[in-house]
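These are the structures, in structure tokens.
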Structure I
Amino acid sequence: MREEIDPLISVLPFLDVKEESFKEYIHLGMKQKYKKGSYILEQGEVGRNIYYLNKGKVKIQQLTENGEEKLFWYASEGFIIGDVPYFHAFPSNAALIAEEDCELYTFDKCTFNKILRENPGFAECLLEMMAIKIRLLISQIHDISFSNPATRISKLLYMLSHRYGQERSEGTEITLDITHKEIGSITCIHRVTVTNVISSLKKQGIIDKCTKGHIVIKDMNKLYENAFGNSH
């Protein structure tokens, strides 16, 4: 089953590709700190800079006209963010928001282009990051188009258990703090439906909640079957 898991984990909504070679250039950028909940780039703002996330976690989300939020993904330490509005040179269709206290290095166009010219290896890594984002979006579109809510939520929980899972006596604890609203935003499912699916998974004995409020996977095989069928 490992051969099947690896490509699935690569489309998690948590971007954490490490690019250590870029750290030698961060002194060329301007160090900035953002408190949890603050905007790094607002939706509709023209992206004139690109950012290296040195510490913390940032969420990339879109706010619709009727006030609904669509969470695209999270970026963690070592990732370049703001690249789409930067290269596209149009108002950003999503906001960059500090999910926790963050430290970033900001680069203007002249400085960043100089880094790209002097470090072809980094340019290749940047393309890899963009490819991961495209794959993630295609995966989300596929699930929204062809998968029912229970399948989409089961798949997300299964992937999170491999990314953030800690083995406990009662099962695999997903140590990430994630709300029903955030699960719904990632999977494009109404929060009420998310609650109903979570309740159903509990009744089936597939998941439970621990004392910390985290989700615990009690039956990984059944969760896998819910998410991907019986192909394993």
Structure II
Amino acid sequence: MPAARKVVTRSPKRNVGLINCPWFQDKPIEHESRLEKHFVLRAMLFPGLKSIQHQPFHMPLVVHGKRYTPDFLLTFSSGEGLIFEVKRAERIKGEKARFGEITSLCNQAALRFFVVHQGQIEGRRRAERAALIRRYAMHDVHPARTQEIADYVCQRDKGISIKSLKKQLRISQEDVFALVAHRHIALNKELLISDEDFLFPTNLEIKNASIQFGNWFGCAPWVTAA
């Protein structure tokens, strides 16, 4: 599949830009809408995700248009790749037949195709909390201290409350957010951040990215109608 040409320009009507995240990957991640940006901010917090690529290639279509350019390709530590189309819910119905053709092409390339909408991305203020966490990614925590905290959480498979971790290891809320942003420790899939909410280890083995990321994000691969 040919690579897509990368163009990032500012638009008065769309939230176009780059997410610089050197703690996650070397190359900035492009987005062409606020919804795409929020998708990326949430996805970056998933343990086991290796990289995010915006508009990675073109797929030639036969029936529904000349070609399709995916919004994102997510690659996981297992080597699996998932294709994501970010679309407002009210626009999905009119694209169902086209998405069916895209799904067939993705399956032939050993890729799973997902369509995610604003409810899955922004619902229950999850994207808002992801954006808050990202703001602390540049907060500095000493490497030795980081390892100590990560090891402490790793010893608790069922998790530990944010309040308990801060008290036991005498760390700040800023430290917690920074370590979550860097995926040394993890929140639950709702990204809840009150003192009573729990933190978990990030030593997640990716056995089936479609299921594991889908369950975490609240989405499933697109299914073509019979």
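Supply the structure label, taken from I, II, corresponding to FRET efficiency 1/(1 + (r/R0)^6) of positions 69 and 133 (r between Cβ atoms, R0 = 25 Å, to 0.05) with the calculated value 0.30. This value belongs to structure II. Tell me which structure, out of I, II, gives 60, 39, 30 once Cα extents along the principal axes in Å is calculated. Label of the source structure: II.
Thinking of I, II, which structure, once mean count of other Cβ atoms within 10 Å over residues 117-124 is computed, gives back 16.2? Let's see the in-between values first.
On the way: I: 11.6; II: 16.2.
So the calculation was done on II.
Here distance in nm of label points 7 Å out along Cα→Cβ at positions 165 and 197 was derived from just one of the structures I, II, and that gives 1.8; the source is I.
Assign the value 2.3, calculated as distance in nm of label points 7 Å out along Cα→Cβ at positions 125 and 141, to the correct structure from I, II.
Derived from the structure labelled II.
Highest-scoring entry among I, II, by FRET efficiency 1/(1 + (r/R0)^6) of positions 77 and 149 (r between Cβ atoms, R0 = 30 Å, to 0.05), is II. Here the criterion is distance in nm of label points 7 Å out along Cα→Cβ at positions 93 and 109, and among I, II the highest value is seen for II. Each of I, II could give helix-only ellipticity at 222 nm (-39500 (n - 2.57) for each DSSP H run of 4 or more, over all residues; to 500), but the derived value -13000 comes from I.
Thinking of I, II, which structure, once mean count of other Cβ atoms within 10 Å over residues 29-36 is computed, gives back 14.0? Label of the source structure: I.
None of the figures in this text is laboratory data; all of them are computed from the coordinates on show. What you see is a predicted model; the values in this text were computed from it and never measured. Cβ atoms are built from the backbone, for glycine too; each structure is taken alone.
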